[in-house]
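Engineer: In structure tokens below, several structures.
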Structure P
Amino acid sequence: MSDTRLHGTTILCVRHRGGVAIAGDGQVSLGQTVIKAGARKVRRLHDGKVLCGVAGATADAMTLLVRFEAKLEEHRGGLERAAVELSRDWRTDRALRRLEAFLIVADRDAAFLLSGAGDVIAPDDGLLATGSGGPFALAAARALCAHSGLDAAAIAREALRIAASICVYTNDQLVVEAL
């Protein structure tokens with residue numbers, strides 16, 4: 001996937017000190033033009049017990065979000081099973097295979113990055129990020145986890161603020177959801 005497909009989004013998941021948070025910025029870009037500043041890319045699913053952040057082409061990301069929510073309901077909130085089943089479908093279904101997006105999903109027990117290549121990636125250190133500002137947010141979150149007394153939500157918020165100060169495709173209109 002080329003970098004241009006990731007422009008306009010930063011999604012970060014932080015599992016730290018018994019909590020989990022997913023944060024996303026609000027910027028939507030078309031090329032070098034900001035077309036929306038307050039998009040909501042982070043949602044609560046399954047009666048608020050699961051968090052999901054989406055990155056990529058808007059229609060593709062929303063399609064995957066709807067599909068993931070259906071898998072989550074089908075598997076009674078089983079995050080890992082829903083993630084694996086969506087990734088399997090995503091990789092094998094001809095129409096889904098063309099979707100250009102990423103999902104980061106988390107509950108109190110686990111977190112995963114899902115991609116169209118069939119990846120279901122669990123983090124080693126409790127941190128996941130995607131999008132154009134993802135590397136900046138991830139680096140900031142690692143430093144904050146190691147050198148601050150902040151909880152998961154505060155780390156996610158501050159790491160995204162740092163990413164927004166570096167990445168022109170990330171803004172400071174943040175949505176943070178935490179469990």
Structure Q
Amino acid sequence: MSIATRTGDDGTTGLLYGQRVPKDHPQIEAIGACDELNVALGAAKPLLTDAAPRVLLENVQRALVAVMGELACAEADAERYAASKFSQLAAGDLGRLDEAVAALEAGGLVFDGWATPGATALAAAFEQARVAARRAERRLAGLPAQGRSVRPLVRQYVNRLSDLLWLLARQAEK
């Protein structure tokens with residue numbers, strides 16, 4: 001079996017459960033933005049020297065795969081997906097982000113206005129991931145107007161993730 005199926009040569013791509021949509025469909029844009037965010041997180045991992053942030057990022061990456069899976073089905077199949085055995089974003093995933101944000105803030109991170117990215121390679125990598133998270137958030141926000149609902153938990157998760165990434169960048173600047 002080859003990765004080159006040629007089924008997308010006509011400018012369409014497949015959703016979960018077989019439907020096809022144009023490659024520039026808002027749903028595909030949202031999935032792509034989450035995919036870019038996942039890659040940006042992966043680019044930050046080799047720069048980490050501590051195990052705890054690496055574990056956190058790996059958990060986030062798994063959660064993003066779950067989000068992409070959820071987004072990869074048509075609105076008509078949302079209930080089918082929810083009842084499936086596929087991995088799904090859960091309240092505990094959001095809770096882990098909230099805990100990480102609280103821990104960073106409790107650690108005395110002080111911020112004063114806008115940051116200028118690039119103080120360190122790791123800080124820049126976190127900033128790149130943060131802007132990818134904001135793009136993903138914008139794509140998710142636009143889906144309901146296109147007929148594809150998005151669970152509030154998914155929107156909250158991506159929003160909170162961008163906050164966490166901003167704090168991680170500030171920590172990496174120290």
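A short reminder: the numbers here are calculations on the coordinates, not readings from a lab. In this text the structure is predicted, and so the values were computed from the model without any measurement. Cβ atoms are built from the backbone, for glycine too; each structure is taken alone.
Engineer: Quick one: distance in nm of label points 7 Å out along Cα→Cβ at positions 55 and 71 came out at 1.8 when computed from one of P, Q, so which one is it?
Structural biologist: Considering all the candidates, the number was obtained from P.
Engineer: Taking 13.6 as the value of mean count of other Cβ atoms within 10 Å over residues 15-22 derived from one of the structures shown (P, Q), identify that structure.
Structural biologist: Q
Engineer: Oh, and also: Work out which structure the value -20500 belongs to, where helix-only ellipticity at 222 nm (-39500 (n - 2.57) for each DSSP H run of 4 or more, over all residues; to 500) was derived from one of P, Q.
Structural biologist: Q
Engineer: P, Q: which one has distance in nm of label points 7 Å out along Cα→Cβ at positions 119 and 151, as calculated, at 3.1?
Structural biologist: The read-out was computed on structure P.
Engineer: While we're on this one: Quick one: distance in nm of label points 7 Å out along Cα→Cβ at positions 127 and 143 came out at 3.0 when computed from one of P, Q, so which one is it?
Structural biologist: Derived from Q, not from the others.
Engineer: When relative contact order in percent (Cα under 8 Å, 6 or more apart) is computed for each of P, Q, which one produces 33?
Structural biologist: Computed on structure P.
Engineer: Further question: P, Q: which one has distance in nm of label points 7 Å out along Cα→Cβ at positions 135 and 159, as calculated, at 1.6?
Structural biologist: P
Engineer: Sticking with this structure for a sec: For which of the structures P, Q does the calculation of Rg and Dmax of the Cα atoms in Å return 14.9, 46?
Structural biologist: Derived from P, not from the others.
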